[in-house]
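Listed next: structures, encoded as structure tokens.
Each reported figure results from applying straightforward, stated rules to the coordinates on display, with no laboratory input. Computed from a prediction, not measured in an experiment: that's the story for all the values here. Cβ atoms are built from the backbone, for glycine too; each structure is taken alone.
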Structure I
Amino acid sequence: MIWSDLLAALALYLVLEGIMPFLNPQWTKRFMSALATMGDRSIRLGGLVSMAAGVVLLYVVRG
């Protein structure tokens, strides 16, 4: 893997993470408040599902 690929992926991640707060800051605040009230197990499960989806997508794209 070339470092430029990793940096490009990080840059794309930052762009995607910034879209919702930029477009709809009120929804983002409500979402973060709801997230703060969720249990650790639910948050970890969401993270696991997200990571698995990312690995599968990366495998399909780079496979």
Structure II
Amino acid sequence: MKDKTDQAIPLEAAKVEFLEQMVEAHGLSDIGKAVRCLIDYARENPDRQALIFGEVRCIDC
């Protein structure tokens, strides 16, 4: 088993709802798995990291 560390990540309700939708749509085990998928994607695609993290977005503003 991988060495996992629990982390509390404050998220707005709309972001939690989105992650819950992704869990349902893709048959994931939980929101934590959805977040890990996003992180894994960014790690596996270094050419897209600037696109993902380089611009601050505020959809909920």
- Using the calculated result -31000 for helix-only ellipticity at 222 nm (-39500 (n - 2.57) for each DSSP H run of 4 or more, over all residues; to 500), pick out the matching structure from I, II. I
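Please state which of the structures I, II yields 3.4 when distance in nm of label points 7 Å out along Cα→Cβ at positions 14 and 46 is computed from it.
II
Of structures I, II, which gives 14.8, 40 when Rg and Dmax of the Cα atoms in Å is computed from the coordinates? Before the final figure, lay out the partial values.
On the way: I: 14.8, 40; II: 13.0, 40.
So the calculation was done on I.
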